[in-house]
1. Where is distance in nm of label points 7 Å out along Cα→Cβ at positions 30 and 118 largest, in which of 1, 2?
2. As an exercise: distance in nm of label points 7 Å out along Cα→Cβ at positions 46 and 102, calculated from one structure in 1, 2, equals 2.8. Which structure is it?
3. For distance in nm of label points 7 Å out along Cα→Cβ at positions 6 and 78, find whichever of 1, 2 sits highest and give me its label.
4. Which structure, out of 1, 2, was mean projected area of the Cα convex hull in nm², for residues 14-85 alone derived from, given a value of 5.5?
5. Between structures 1, 2, where is relative contact order in percent (Cα under 8 Å, 6 or more apart) highest?
6. Which one of 1, 2 has Kirkwood radius over Cα pairs in Å, for residues 38-125 alone, as calculated from the coordinates, equal to 13.4?
7. Looking at structures 1, 2, which one was FRET efficiency 1/(1 + (r/R0)^6) of positions 62 and 134 (r between Cβ atoms, R0 = 25 Å, to 0.05) calculated from, given that it came out as 0.55?
8. With semi-axes √(5λ) of the Cα gyration tensor in Å derived from the coordinates and found to be 21, 18, 15, which of 1, 2 does the value describe?
Structure 1
Amino acid sequence: MEKLILKNRKAYYDYHILEKIEAGIVLHGMEVKAIREGKINIKEAYCNYQDNELFLMQAHISSYSHAGYEQYDPIRPKKLLLHQKELRRLRKKRDEQQLTLIPLALYWSGNHIKVEIGLAKGKKLYDKRQDIAKRDEKRNLERYMKH
């Protein structure tokens, strides 16, 4: 049973998503509680390799409302949990095809928070305009069919 916490809509607007991967994430206790309160932002986040490990960078988790003296860095790099085989495969694809890894969604899977990562290629301005035109056309067609 999966329960969606947050979806990165900006990623679908700015990138062509070629592949989706599920990964675990290493968090501290107060970060998990802050996420339960909905105090997370992944709009500007991306994934990067450091020493053959994948990290979620620039994901901002605000401080927990009932936190005591314990403080943490809200934008610290968060380690993503994937098998070594998957890490090598993603790195190879990313480097060969000049792609980027971005977080698409956060959700609960049982008692664990999972991150959906997308292997993505940036959209050009004319691609974004085409997407907007298609969306408007679809909306107008639905409105016409309703009446």
Structure 2
Amino acid sequence: MAIEIAIETPLQDDVRALVEELNATLLELTPPEHCYHLTVEQMAGADTTVFIARDDGQAIGCGALKRHDATVGEVKRMYTRPSHRGRKIGAKIVERVETLARQEGLKRLVLETGDRHPAAWAVYERAGFSRCGPVLDYPDSEWSVFYEKSL
């Protein structure tokens, strides 16, 4: 069966479990004070749209668009379970985030990721994002890598 990606609420047990897995993975690589997680409750806010990738009904990946104002959106909560990596799921979710951002008239996408996430960097760079200095209200930190893309 093909991987399906759809807008869903994060307030589902299987999505909560996926986000818990994402958080645990990030905390293995980055000190907690340098992790900028959205909770599933925050992800369910009106300013955020969550995309869930499913394989035969199982939640296996996620990503979100968080709007900061009428022109800037942020790519958040990107994750693909290890069992499904290498299948371009992250790239497809980023594409969906970008398409939605363009449809809504946003002019720029930004994101913060960790300094130990080369696979994530590859996804963003292939999607046309460029490294930049700190974005939004993130501190300039050795633990963070920032990207932006004009739409």
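Read-outs throughout are calculated quantities, based only on the coordinates presented, and are distinct from any laboratory measurement. Since this is a predicted model, take the numbers as computed values, not measurements. Cβ atoms are built from the backbone, for glycine too; each structure is taken alone.
1. Numbers: 1: 3.2; 2: 1.8.
Biggest value here belongs to 1.
2. On the way: 1: 1.0; 2: 2.8.
Matching structure: 2.
3. Details: 1: 0.7; 2: 2.5.
Structure 2 comes out on top.
4. Working: 1: 5.9; 2: 5.5.
Checking each candidate, the match is 2.
5. Numbers: 1: 33; 2: 19.
Structure 1 gives the largest value of relative contact order in percent (Cα under 8 Å, 6 or more apart) among 1, 2.
6. Derived from the structure labelled 2.
7. For FRET efficiency 1/(1 + (r/R0)^6) of positions 62 and 134 (r between Cβ atoms, R0 = 25 Å, to 0.05), the value 0.55 is produced by structure 2.
8. Working: 1: 30, 22, 14; 2: 21, 18, 15.
That value comes from structure 2.
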